[in-house]
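So, here's a batch of structures to check.
Bear in mind that the values in this text are calculations on the coordinates, not laboratory data. Because the structure is predicted, anything quoted here is derived from the model rather than measured. Cβ atoms are built from the backbone, for glycine too; each structure is taken alone.
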Structure I
Amino acid sequence: MADRDPEQRRSYHHGNLRQALVEAAIALIEEKGPLGFTLAEAARAAGVSPAAPYRHFRNREDLVAEVARQGFVIFGEQLERAFDGGRPSPLSAFSATGGAYLGFARSHPGFYMAMFEAGAGLTGTSELAHAAQRALDVMIRAAELLSAQLPPERRPPPTMVANHIWAFSHGVVELFARGAPGARAPYTPEEMLESGTGIYLRGLGVLPL
């Protein structure tokens, strides 16, 4: 575009265009959802020509997948900090990962929507799958540490526990934490997550009844 600042054009040329498109996509996802915009709209929002995105992305799905990948990297880092190696106790560390899930959804809605609402087509991206698995691995380690107090024959599979809590956290986010229209509850999302997680873990025998 002739009216673009020359210094900005040079920065794009040297590699910043890709991230500029990601940032533009995040804003569009927050406004329209992960399937509600075109690659041309992302280019326009980033201030570049409609052809420019094709230097880095084949289509909108590729761009949304990169947003999701970056989101999972940040998500995994936040889960890791919340888990803190199982300190100060396995239970508190496990609960903290659930809190981190809710916090991430609130503070990064564009990333969250790209990660969980963009459709199954994104799972074919190996980099995205790797980033998502690294995040889930934190919750698996938290579940494994929590159930280590039980005899080996009574320990639930940590992957199962992590997946169930992941799914439950997602449900709380979708129904309540992101302000879904018409959703009302007498408790905060954090209270709902803590209560539901406690009931689930007691049912597994990880926590005393």
Structure II
Amino acid sequence: MTENSRVRIVDSADVSPDAVIGDGSSIWHLAQVREGVQMGQNCIVGRGAYVGTGVTMGDNCKVQNYALVYEPAKLADGVFIGPAVVLTNDTYPRAINADGTLKSAHDWEPVGVTIERGASIGARATCVAPVTIGAWATVAAGAVVVKNVPAHALVVGVPARRIGWVGEAGVPLTPDETPNVWVCPITGDRYIESAGTLSKETV
């Protein structure tokens, strides 16, 4: 195991020397972090996870065991990727071209999933590129996301659909007596719903 004041990388992990790993980050058994990855501080990459070429991750991200984060995904600060999550990168996947020849990297253009600050993707969910998951949103376990998810949305199912709202603490919000106002039962923060979006009430 490589361990110093900067990073912890276990011996069985495969981390490219071209990857930039932020201070305080940990990369665990059998994980692979490819060339060009830009990883922020205090990130965790779990056992068997894959982080593709050129993926960017902010600070304090968690990529759990066996998740597949294909390039060119972009993860903002505080993103949670659950076990066995898949972030795809090919809208129209094929192994071969129309003429029967094997496709190479030059025959298609990868597109990435964008996940904004504080959002969480539940275990075994799939996000089909090029979707964007809004800040503090939660994608339920096993969901398949094929369209953009607004900030603070709670989405479930195949295909994923919104069934509620979540606050920054991660728990579902409850409706207030005031119309179109939602309250976090943990923090007491209030949120205002307008035209299918949610924003935190400012004092």
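Consider the structures I, II: one of them gives -0.46 for log10 I(q)/I(0) by the Debye sum over Cα atoms at q = 0.14 Å⁻¹, for residues 67-138 alone as calculated from the coordinates. Say which. Computed on structure II. Can you tell which of I, II yields 10 when relative contact order in percent (Cα under 8 Å, 6 or more apart) is derived from it? Traced to structure II. To test your reading of the models, identify which of I, II gives 1.9 for distance in nm of label points 7 Å out along Cα→Cβ at positions 99 and 195 when calculated. Source structure for this number: I.
One of I, II was used to compute helix-only ellipticity at 222 nm (-39500 (n - 2.57) for each DSSP H run of 4 or more, over all residues; to 500), and the result was 0. Which label is that?
Values: I: -21000; II: 0.
Working through the options, I get structure II.
Thinking of I, II, which structure, once Kirkwood radius over Cα pairs in Å is computed, gives back 17.8? It must be structure II, since only it matches.
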